[in-house]
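Following this line, the structures themselves.
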Structure I
Amino acid sequence: MKLAIEGWRGVNHSFALVNQCQILELLRQPGLQLFHRDMPFAMAHWNAQSHDAGFAPEDCARIAALPDPQGQAVDAIYRICSPFRTGAEDAQRAATPTIHFMVTEMGLSARSFEPGAEHSDAFTRDANLIVTPTRWSRERLLEWGYAPEKVHVVSHGVNAQTFRPLLADERALNRRNLGFDDGHCVFLNLGAAMWNKGLDVLLLAYATLRQKHRHLRLVLKDQRNLYGVGMDGTIKALCQSHPQLFTAEVLGSISMVTANLSQAQLRALYAMADCYVSPYRAEGFNLPVLEAIACGTPVIVTDGGATDDFCSPAVAMRIDSTPRTLDDPAAGRLARYREPSLDATVQAMDCVAQGQGIRRGLALDAACAALVRAMGWAPPVQQLLALLQQQAGRPVPAAAPAHRPEPALAD
């Protein structure tokens with residue numbers, strides 16, 4: 001089978017990261033000839049030098065080696081880029097069975113598509129399908145009007161070779177290098193400084209708790225290099241609206257990481273934390289949560305959203321939330337989200353601060369390892385490939401053995 005992927009590679013946007021992880025797994029599948037057509041980035045300033053995806057050099061080389069199809073006929077196309085496009089400008093591409101990757105946090109809008117494509121039937125016409133990584137995202141796509149039988153949930157995964165727990169002495173060394181000792185309780189959050197991420201809720205909960213727990217620390221990693229927006233603005237606004245909470249001492253206990261990190265550096269950051277906290281309002285998947293769990297770190301997440309698909313009570317504490325909507329006439333949509341309870345966020349973080357709730361140890365290690373075994377990249381990529389082969393009318397061969405090395409767990 002000849003498969004052409006149309007998407008992004010080389011940068012650390014979530015679409016590109018997912019695409020590159022899927023490519024590495026597709027390269028392990030038998031009887032598959034892969035091509036890659038690089039699509040225009042959503043922002044003109046993105047480039048592989050300034051926004052490196054952080055993969056190991058040998059993996060980067062394998063991803064970069066995929067040739068452009070240069071007009072030759074292929075059996076199927078997998079399109080993973082934004083804004084969503086139909087490929088109708090090329091008659092051959094438009095006639096080739098295509099699976100479109102779509103994901104949304106709060107719901108689709110006209111801005112989600114290339115101009116004129118928002119009401120096109122090309123995304124689901126004939127053999128074409130849509131894949132999306134969570135039930136939450138699928139519900140939003142169905143609200144836009146796509147037929148249920150044309151929208152399939154194909155989850156994301158995690159690479160257990162990269163994201164795995166640190167050994168006890170490695171973890172202690174990393175914490176010391178970052179200025180933390182065994183007596184500190186370190187919370188972590190990664191992501192763009194967008195309203196849907198719930199950074200304001202996290203900061204308010206942390207500042208509230210820091211008044212009584214002086215051993216707390218918070219580490220924030222933002223995506224300012226990619227989006228041009230850092231977390232400083234949110235912190236500044238909260239300092240102005242809640243000066244009694246955000247004292248100099250509280251602000252001094254918050255560390256900010258702004259540089260691009262390699263996958264190995266991200267693993268070290270996840271694994272040194274005592275808890276990863278994501279009181280999000282809306283997410284399409286929330287890959288950092290899964291990566292943190294793979295590194296043996298318990299998580300606190302919003303209840304009722306995308307992470308319900310993979311966050312069990314064994315690895316996650318869920319924050320009570322309320323379903324809300326935003327009427328956005330300019331975007332032509334009714335946006336849906338979950339408003340996390342600030343009190344519930346404080347309570348969950350307080351449990352961690354007092355050494356209660358989900359604790360590090362053999363039980364958590366076993367639960368994290370079980371989740372990683374179930375959510376490596378092999379199963380979802382084989383599901384995606386089966387859909388592509390089915391839509392292209394190709395026989396589906398026996399799947400290659402899943403390449404799932406066991407994560408190295410600390411004794």
Structure II
Amino acid sequence: MISVNEAKQLIKDNVEVLSSTNVALRDAAGYVLSEDVYSKIDFPPFNQSNVDGYAIAFKDAQERLIIHGESAAGNNENVELQPKHAMRIFTGAPVPENADTVVMQEKVIVKNTELIIDDEQLQAGLNFRAKGKDIAKNDLALHKDEFLSAGAIGFLTALGITEVSVYKKPSVSIIITGNELQEPGKNLKYGQVYEANSFMLKAALQQLHYNEVEVYYADDNLERLTSILNDALNKSDIILLCGGISVGDYDFVLQATENCGVEKLFHKVKQRPGKPLYFGKKYKKIVFGLPGNPSSVLTCFYEYAVAALEIMTHKKDTIKYLQLPLSMPFKKIAGLTFFLKGLYDDNKVIPLDAQESYRLSSYAKANCLIQLEEERTQYEEGEIVEVHVLPN
């Protein structure tokens with residue numbers, strides 16, 4: 001067995017970034033930019049009002065101003081403001097030439113066609129969005145390697161950008177093994193359990209914006225499993241095998257990977273849960289052999305598979321790391337790193353009950369994993385521990 005740190009280093013050393021591709025901006029959420037993006041326009045593209053009110057020249061603010069004309073959102077006439085005049089204006093509308101300030105309608109007195117300003121806080125440029133104030137034409141909008149969030153999509157769309165260059169997202173195959181598994185919705189026979197791992201992993205992947213996912217089911221049969229794994233290797237960039245990775249008579253994953261020409265990089269990690277974890281590669285294709293118990297599956301996914309996905313896509317900070325005090329004492333055995341399902345807030349982290357690898361009830365409540373060091377056996381209440389925040 002190798003340590004957790006050694007396993008994670010082997011993943012870093014053996015996973016490669018995927019190539020770039022162009023995608024329509026409307027489909028680009030969750031990708032990472034592979035090139036810098038520059039603005040096509042000044043934004044705002046014209047001097048724009050921030051409020052409903054009156055456009056004026058600040059130098060005339062102490063005068064009685066004549067109200068003349070109106071500018072509403074969508075107005076496409078470029079008009080001038082005459083000296084000692086004010087123009088009625090609405091939020092988002094173009095500010096007329098020669099105007100440099102907008103007075104809120106609540107801060108004026110209107111008498112017939114005259115405007116008296118009643119705003120002691122009025123300053124030049126107030127409520128005035130200058131052309132190009134957010135970004136000028138041809139300026140850098142977003143750097144290469146930035147994540148395309150909803151806000152980033154909105155920003156680039158407002159700049160008239162319709163297509164971006166991004167790192168490809170990997171296609172994923174999930175292979176579920178086990179004769180004891182039954183499809184949810186069907187009656188359980190004696191000795192069967194409902195298959196949850198594929199649903200859980202697919203949900204975790206979709207939550208992280210990985211949507212090209214195919215699920216295979218394999219009985220505990222070496223020939224069948226080898227055939228399915230070969231198919232998955234031909235179709236996908238990363239393969240997640242669930243179950244069959246230990247050393248029992250019906251555990252065929254290790255042999256199937258050898259049959260398919262996958263290079264084993266490690267098998268078995270000094271951790272709980274998920275000790276039988278396997279990692280290998282064939283060319284640039286990545287293979288994880290995850291234990292069958294659902295809690296082990298999800299822990300290994302977050303601790304190892306997510307790291308590989310991040311390298312492939314240049315995405316960062318999927319899992320955030322905190323240092324927090326432990327809410328209670330905890331004893332563990334030496335020689336294994338523990339990953340405990342936990343709940344954290346700003347002040348502490350609480351290890352949940354039901355830590356066994358077959359139990360998912362605690363994962364349904366958890367918002368983090370607590371990492372306890374390999375050689376430690378005793379943690380005291382209030383001791384600072386490493387907390388891995390799960391995506392939400």
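Each value in this text was obtained by applying a stated rule to the coordinates, not by laboratory testing. For clarity, every value in this text was computed on a predicted model and none was experimentally measured. Cβ atoms are built from the backbone, for glycine too; each structure is taken alone.
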Ranking I, II by volume of the Cα convex hull per residue in Å³, the structure that comes out highest: II
Structure responsible for 0.8, with distance in nm of label points 7 Å out along Cα→Cβ at positions 142 and 166 calculated and labels I, II on offer: II
Structure (I, II) behind the derived value -9500 of helix-only ellipticity at 222 nm (-39500 (n - 2.57) for each DSSP H run of 4 or more, over all residues; to 500): I
Among I, II, structure where distance in nm of label points 7 Å out along Cα→Cβ at positions 38 and 278 as derived comes to 5.1: II
Entry that produces 3.3 once distance in nm of label points 7 Å out along Cα→Cβ at positions 190 and 214 is calculated, selected from I, II: I
Winner on mean count of other Cβ atoms within 10 Å over residues 14-21 once structures I, II are ranked, highest first: I
Comparison of I, II by distance in nm of label points 7 Å out along Cα→Cβ at positions 62 and 342 - largest value held by: II
